[in-house]
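Every read-out reported here was derived from the displayed coordinates using simple, explicitly stated rules and does not represent laboratory data. Keep in mind it's a predicted model, so treat the numbers as computed, not measured. Cβ atoms are built from the backbone, for glycine too; each structure is taken alone.
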Structure I
Amino acid sequence: MRSIGFVTFARALAFTGAIACTVAPSAALAAEPKPDFSIKTKWVEATVILDAKIKSDPALAANCLAEGKAWAAKNRADADKERKQDPQLFRNAWSYERKYQTRSVVDGRYVSIVRADYEYTGGAHPNSSSDTILWDRSAGKRISIRPFFTETADNGPALKAMRRGVIASLEAEKKKRGAEGTDASAIEAIEPKLLKIGPVSLAPSTEEGKSSGLTFHYAPYAVGSYAEGEYIAFVPWESLKPYLTPEGFRIFGGARPKGDDDQQ
């Protein structure tokens, strides 16, 4: 019988339990997308998955897949090294999974992607982390959000405005989850620096072809306990108006769609 990675099984099992306890785990596992790349040995299973929108863009798909393959190969090499040093760590195979998922497509040009990583290496529970990618279809490369703002200097006014919005959003979400006041130091430690404030994406909008603002993605442990899960902070574009370039004014507009703030 083909074995499955612990991470894939755990996530599928949690999903089925959340919907209905009558759903068989095998049904959820059958719904798991087929990997676009995988490495499977006796000691390591690593998979890379691209969503359909990414695969419809050959340049973007090639870029993500190349990165994913390098990531999988590195994890395999690191695991092989650890196994040689301490075979007892490998009572079960280590599992790694990386998913590239489209967050939004703005103006038909800017594609925001959330890159979600999961791993299980024998600890108490799987670990997860996330990052974001902003792809410019016209240029055929990854870019940052800098073209949309007049300045993005560390501790500058634009980043300080983003940080204020992030903190307000996180505090509101913690209150909704009944976790207000927890890990306050982690939230306050968020820095008004482009490379420190957190992985950022362009949020979708009620206005077609526009973005309603920025969303910042924080993995479990980043600003809360593992049990609290991931947090997504939303900063509406209106609060960043004073710092927008002409391109920023062109791509931002509308409101955040209903349901986009469902963080569970």
Structure II
Amino acid sequence: MTGALTVSAIQYQPREGGVASNVPEHVRLIEDADSHGARLVIFPELSLTGYDLPLLQNADEWIVPGDARLSAVREICRRTGVTAVVGAALREANGTPRLASVVVHPDGSEEAGLKTHLHGEEAAMFTAGPGPAVLELDGWKVALAICFDAAHPVHSDIAAGSGADLYAVSALYTQGEGTRLGLHLGARAMDNRMYTLLANLGGQTPLGPSCGLSGFWGPDGLVMQHAAGTGTEVVTAVLRRGALQRYRHPAM
């Protein structure tokens, strides 16, 4: 890992209307994050539709690899040099349904992180992924997690074993779950001596109002910064190599 990495966690309140309504807002927020110097932008779980599982009965609300509806996201990433991670229901080329974090790189290439620990109604709609995807950006390794993945220490342990410097969680935590959220993100950071990030869905959701608190935790497990409210907000942090070196064992 080299230097510093500037990252934006997007707390996002989805608009009604599914993918078509939310793509333009994603573009706007990527542009906002770029103005703050971000090289990586992380959106919440199912950010393109909101956590509205009945909506996903409509096949049009699923995206597919290379989906033309994400062309504006690809273009803003190309123009700014930002790598963006958006939350979506993804149907793979072979038809497998996934709850995914879709990564859009500036060169137009795409990859996906897949939710490993499905729960509730998700288990009937999606196929679980094999484990955390790890991106490489500017010499940093970034592991992707989706919501309940962060409640399972083994998920972040695997990420750390792959050399992850940042564990980026796209999620929905609702009102009353702030303490749980803080324990998950803080423990994953401290146990593995890496940064953690939360991008939480904002506003009113089908599971209740969001508790907000999107932001960053340092490798000591302490909060660095988080969103002030519960609506849409861009939270940006500069992650520095020195903090990791201070807390990591020399053998790591």
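What the table shows:
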| quantity | calculated |
| --- | --- |
| Which entry (I, II) yields the derived value -7500 for helix-only ellipticity at 222 nm (-39500 (n - 2.57) for each DSSP H run of 4 or more, over all residues; to 500) | II |
| Read-out mean count of other Cβ atoms within 10 Å over residues 76-83, computed value 18.2, structure in I, II | II |
| Source structure (of I, II) for distance in nm of label points 7 Å out along Cα→Cβ at positions 44 and 84, computed value 1.2 | I |
| Mean count of other Cβ atoms within 10 Å over residues 92-99 - structure with the largest value, from I, II | I |
| Identity of the structure behind 2.6 (criterion: distance in nm of label points 7 Å out along Cα→Cβ at positions 52 and 188, calculated), options I, II | II |
| Given 22 for relative contact order in percent (Cα under 8 Å, 6 or more apart), calculated: source structure among I, II | II |
| If Cα extents along the principal axes in Å is computed and equals 50, 38, 37, the structure in I, II | II |
| Value -0.87, -1.07, -1.12, calculated as log10 I(q)/I(0) by the Debye sum over Cα atoms at q = 0.23, 0.27, 0.28 Å⁻¹, for residues 36-99 alone, assigned to which of I, II | I |
